[in-house]
Structure I
Amino acid sequence: MLESQSSLLRYKINIGGRELKETLLSNWKILCIPITFGVSEKRLR
């Protein structure tokens with residue numbers, strides 16, 4: 001019983017970590033787009 005519970009917990013942590021990484025990456029891209037766009041806009045002027 002304890003063995004299956006610990007493996008289930010590990011499984012949940014792995015999935016949670018993967019989801020966290022994906023959301024962080026997508027948020028990072030969303031944040032990066034305006035920054036890079038703003039930099040290129042300033043460079044054009």
Structure II
Amino acid sequence: MTSIDWSSLWKKEDWLAVWIGFLILLLVATRVITSIPWKFPKEWIPI
């Protein structure tokens with residue numbers, strides 16, 4: 001049986017983006033981040 005190399009979950013650039021995304025979702029879910037730092041363009045807001 002082969003063993004899984006778990007160290008690749010934090011050493012590779014692709015996984016770094018995933019972990020940053022999870023961190024942002026966690027901060028939003030725990031209400032640490034309550035607003036976005038920019039405003040949406042008016043074209044994006046449906047009437």
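Nothing in this text is a laboratory measurement; each read-out follows from the coordinates by a stated rule. Just so it is clear, the model here is predicted, and its values are computed rather than measured.
Here P(r) over Cα pairs in 10 Å bins from 0, in percent has been calculated and equals 21, 26, 31, 13, 6, 2, so which of I, II was it run on? Comparing all candidates, it corresponds to II.
Can you tell which of I, II yields -13500 when helix-only ellipticity at 222 nm (-39500 (n - 2.57) for each DSSP H run of 4 or more, over all residues; to 500) is derived from it? It was calculated from structure II.
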